[in-house]
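The data blocks that follow each hold one structure.
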Structure I
Amino acid sequence: MNLIKTEGFKNNKPVIIWLLSGCLLIYIMVLVGGLTRLTHSGLSITDWSFMGSVPPVNEKMWVERFEKYQQSPEFKKINFEMTLNEFKPIFWWEYVHRMIGRTMMYIFSIGLIYLLIKRKIKKHMLPYLGLLFFMGAMQAVIGWWMVYSGLQKQPAVSHYRLATHLMSAFMLFAFTFWFALKLIFGTDKNEYTFSLKKIKIASVVFFIFLILQIIYGAFTAGYVEGDNSKIRPGHIFNTWPKMGNTWIPEQVYMKNSLFENILSNPSGIQFVHRTIAVILVILFCYIWFTSSKMQLPKKIYQAITLLIYALTFQFILGVMTLVYAVPVILGALHQTGAFVLFSTVLYLLFQLFNTKTNKIG
């Protein structure tokens, strides 16, 4: 598949490159955000105003920054023996994460001004771009709202806020990527004599479960709010396919209600995360089996083939990440796999809904 050969790409090349550059930066921001979380660095900068500041460049500035961190609950309750030299690495992870967000803001803003001056932005694009900038601003606000939850009494970020922050980034990516695909491919003018209804429904259901899986991935990676033991759901039951010695251990349903067990019980959260992974595999098998009996356009077959590789890669990474108790490298790769899988499903959905048929669906 050569995107450069499409008429949409030739007509909107500067805008498409700008949007895809934004997609890449969103991915990098999420990846570094994951590394920041895995290295326990997310609460190292305790104020929002530091977002655009110059980093410490001398010993005095480092001491001032460290003194601010020493006032945080994380230092007082967890890292009270940390030295200044041990503080510097966790500071840099959070600083780089924030600077990537700032760079993304510059690229989107300066790029938009440049494209407007060059008259590359068409009127029909303006509402989409307005929404894009609103979503970007909300991503920054949600990021601070998340960090703020860990700077109060408890030195841990709420897993609900962590999931909200992660999903806002994924949704920003989805909107930007879908907009770029619309400009690249335009509307398919061909008309096919088959129905895509079954594959469309299955793919939408797959996408919904994938979103749930990403949310539960955030739950699994974070601390459960109010959990005094401070055990992350991803750091328990590090076995596969069973959880310990059983398929469903008692810890999964030890709380009083279903919602408590699936939302605020570490064992229950991990069980749901495991279960959704299996559901995604079953759903994909249905999509693959249904599509194999149809004469579909090449672009849809390509999307389904990409999905095979992306899902297999992510499933294997998920098992390895769990079994090895979430080491930093595997955790980062697993998050990358989620992004690749998410992008692939978006591409499949775009091609399915951009294909005209003369039958219902």
Structure II
Amino acid sequence: MLDVPTASLASLASASVSGATATPAEGGLLEAWARVLSFQGGYNTNVVLFGTILLGISAGAVGSFAMLKGRALVADAISHASLVGVALAFLLHSALGQQERSMPLLMLGAAASGACAVVAIEWISKHTRLSPETAVATVSSSSFGAGIVALSATRRVDGADRAGLDELIFGSTASMTRADALLMAVLAAAALGATLALYRILTAVAFNERFARSKGLPVRLLDAILAALVGAVAMAGLQAVGMLLVAALLVAPAATARLWTTRVAPMVLVAAAAGAGAAWVGASFSAVTPGAPAGPLIIVSAASTFMLSLLIAPERGLLSGWLRHRRIAAAARRVAASEGQPRPRGGAS
């Protein structure tokens, strides 16, 4: 790999391939954005963009099965619980005398707390009379409160500002190093590969759990694997999208795809494309606007795609539904008018 010094995405985004620099103020914001969109923003910038796009693809694919299985809200609980693990991992890191941030350690802490959240949700659902939705809401809100308390404790530690823990809440591609981007890409690729490898089995379990059990499929194990895939995507998006918003990246592209198709394969493809597009647009625009964090921009892009689809989707869109209602009403009026006309007498031609 090229030995390129680590720099902020915001500064690299304004550099062309030839090395000439042009800030948004000099060349215009749209011109700078067009360069980044066309992958002419520099090597490190392209690495972060490709990693973020791969994150969007895996989020769309994994989120499709999570939504079909009714597990979309689990992603929200995992992302909220990850705040506790990140804060505790940083405190442990500091206790060992380390000052610089270690993303692998922070992701490991987030994964551990996310796994605890999933176990807690399953236990509450099976051993109490509370509904799964109530269990998810309880664990999500409780873990987020605990995460805020733990995060406040990290502020008393020297080096907390340099660690950039606040950036992990809403996401920031500007502070990502090449190693961070590659780690994100590896996690996203692993989640995507596992989803594609288990495509048929996950489809069977998502649509007909009783049929899957009758065929001897390990439904509980597959549920755990799906939760692990959701957690992997959440960990991959920790820095690019942020803990509070990564759940939306899992849900919005899948919901968009659901508006366009009722078949699983096209739904996964459309969701992956929607996730990739949202990540591409949001991360690239954040690159040329340093004051705007990437996470909210990515989610706004995904939400805009959903709203547009909600309006124009051919089968389930609001516009098609309104036109269909108009056609039915017009047909009903024609039938009523024809029934109200006097019938011709017998023998008349």
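Here are the numbers:
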item: Winner on FRET efficiency 1/(1 + (r/R0)^6) of positions 127 and 183 (r between Cβ atoms, R0 = 30 Å, to 0.05) once structures I, II are ranked, highest first; result: I
item: With relative contact order in percent (Cα under 8 Å, 6 or more apart) derived as 26, matching label from I, II; result: II
item: Label whose coordinates, when P(r) over Cα pairs in 10 Å bins from 0, in percent is calculated, return 5, 22, 28, 25, 15, 5, 1, 0 (choices I, II); result: I
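Bear in mind that the values in this text are calculations on the coordinates, not laboratory data. Remember, predicted model here, so these are calculated numbers, not experimental data. Cβ atoms are built from the backbone, for glycine too; each structure is taken alone.
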